[in-house]
Structure P
Amino acid sequence: MKAGEIAAVLEEFAPLRTQESWDNAGFCVGSPEAEVHGVLVGFDCTPALLREAVSRGADMVVTHHPLIFGGLKHIDPDDPVGEVVILAVRHGIVVYAAHTNADKAEGGVNALMAARLGLVEPQPLDETGLAFIGLLPEPLTGEAFCTWVKERFALRVLRCSAPVPEVFRVATSCGSGSSFAEAAFRAGADAFVTGDVSYHRFFVPEGRMILDIGHWESEVEIVSKFVTVLRKKMPTFAVYTAKQENNNPIHYY
């Protein structure tokens, strides 16, 4: 099977044309015409992921985060991106990513976040589709909502502003989505759940709260979604879930 045929399956789910202008989803290394016999699906395109692909005989890697965001001025084997490029070329591995197009896809990352929180009839917060808003099944206190979020995302810890008396309307945005905070609060969200929140973002309007669950934690479910999409369309093709799926670069002590 050609790499382009596998990409077409993913793009039916997450059309490449819907990615943000600054993004670099699609083929990062290799050609759509390359012949592929197995696909390894992971979250970040790390050297460990490429080595796993080699060991499992997968000649295509699909990840959420693109390997390359900006132009490469040089390829250094001591740099993680350079090492991956060298490994991919050396072993003939195609590298493909579905990023912001997967964030905003129907059933994509933001929809998965909303579903995990149990939001009722979540809707896109704005035309980008990079944030959702909906209602909890029933109101919770701020403290109870924090506990609920930790349980639903299997978190040891989270960062949040001061808990509010009641949370009912909730907005979400995966990854580094804190730029949507103001829009979420204008839309009536009592709480906004995202990742990568900077210090000053925790100063929120009275009666509102913001929760930082982590970038990886908010998005990693997309790995299993990609696997499901591929296996549904290609039930006899070799599609592997990476053993390196739990490769969050951030560690908590």
Structure Q
Amino acid sequence: MIFYFSGTGNSRWVAQFLSDELSDTLRFIPDELGTDMHYTLKDGERLGFVFPTYGWGVPPFIEQFIGKMRVDNVGYLYFVTTCGDDTGMTAEIFCDIVARKGWLCQLGYAVQMPESYVCLPGFDVDPKPKEQRKLDAVPDRMHQIVDDIVDGRGGFDTLPGAMPWAKSHIVRPFFNRFLVNPRHFKVNDQCVGCGICVKACPFGNISLADNKHPQWHEHCVQCMRCYHTCPHRAIEWGRFTRGKGQYLHNRD
């Protein structure tokens, strides 16, 4: 059984690849909210989590979901996180989260994917040649991950990068406290009230106001799907996204 979240499609692609290759059930985490979140694994069934790296760590809502879910008969457990460059100490953070449930994570991987985070200075989508190089490298890495899962191997290959402790334990708390929220979302004069952002939001966190402009509510996880999906480039996050690119994973 594989639980996943994806905003711009990178982690969705990875989760679907794993599901297809392993013949394991795929569950989209937003769809599981509001259910009893109680799952029973068959003997020998694997438990996997796929998610994007947030601020060099596990997204807060993924941590909250794992804390609330109940899973019986947990055996082999693994995770795959997608990232633009590196993941800091995401592996250690994830292992600590599942350890609180009494579970042991045996395997963890990071997969570099095209960049989609655009909300801070110096962060933008990748140039097209770099985007393509990353995408071209993904299948070989995914086949290695599948082989390790099938063989029941342990270990971690999560691309921690430079200064992982500082990124995950100094920058990440600031990121989670001040940047994962809807307060700075707005639209410019290009907004036509089409409602595409409303349909795109995985958590149903956007509605159209009386003036047909989107308004963001309090359950935003800042996946940025609304920004990247808008066909009119009308959505902005403060002043930091002006002039920056859009990215959605559309590769089969």
Structure R
Amino acid sequence: MDGLGFWVAAVVAAMLVGAGKGGIPVVGMLSVPVLSLVISPLTAAGLLLPVYVVSDMFGLWAYRKAYDGRVLAILLPGAVAGIGVGWATASVVPEAWVTVMVGVIGLVFSLNLILRPKVDAAPRRAEVAPGLFWGAMSGFTSFVCHAGGPPYQVYTLPLRMTKTVFAGTSTIAFTVINAVKLVPYWALGQLNPANLHVAVLLMPVAAVAVFAGVWLVRILPEKLFFRLVTWALLAISLKLIWDGATGV
């Protein structure tokens, strides 16, 4: 983990992590693929997890007053259970298949949002059973490949939260998910001293990017923000399907 190519990719990945924690839609999911250009995906995921966790702290401060408590109360128990399933099945579930599955879910959902007739549907209520299911899916896929965003958005986008509450709820949810993931990642040997040393050097970059992301969320018009969420979900879903299919 040295050389100019590695450090350029690592800094870009850290900026993506921070911007995602600042509320910019989906960009954090690009961090592992970017870093995977120069090191193995497994090493990239382990190296970036501490950067995610530290960035989460800045995101929590930025969005400490903007979140939906009911959504978090429903999603997080399912997410923790999903992480547990991911840990228990880490040695038997192929990461490539999970990657394809996440991509297909996000693709279908985003295309539905883009192609269906544009009507002003009333916001949906945050129901418990769907929330537990999609929370579990989000926790599981986040554990396996840091791709918990698409399942999370399948549940949260129809709730029609304001952009700030949407960003804050997402930040808090994935703060908890990433913190819980530290235990199994450590147990599986993905948090080693070399990774942690590099992660510490990348943390200031990610911290600055958090506040840049918060600023962008505040100035973006509401409709444009959610249009970006939808199209970013479509783009990353296609990327996940490609990555998973080539991995298979």
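Comparing FRET efficiency 1/(1 + (r/R0)^6) of positions 58 and 82 (r between Cβ atoms, R0 = 25 Å, to 0.05) across P, Q, R, which structure shows the greatest value?
If we compare FRET efficiency 1/(1 + (r/R0)^6) of positions 58 and 82 (r between Cβ atoms, R0 = 25 Å, to 0.05) over P, Q, R, the biggest value is for Q.
By the measure distance in nm of label points 7 Å out along Cα→Cβ at positions 146 and 178, tell me the structure among P, Q, R with the highest figure. Between P, Q, R, the highest calculated value is found for Q.
Quick note: the coordinates plus some simple rules give every number you see, no bench work behind them. Every value quoted in this text rests on a predicted model; they were computed, and no experiment measured them. Cβ atoms are built from the backbone, for glycine too; each structure is taken alone.
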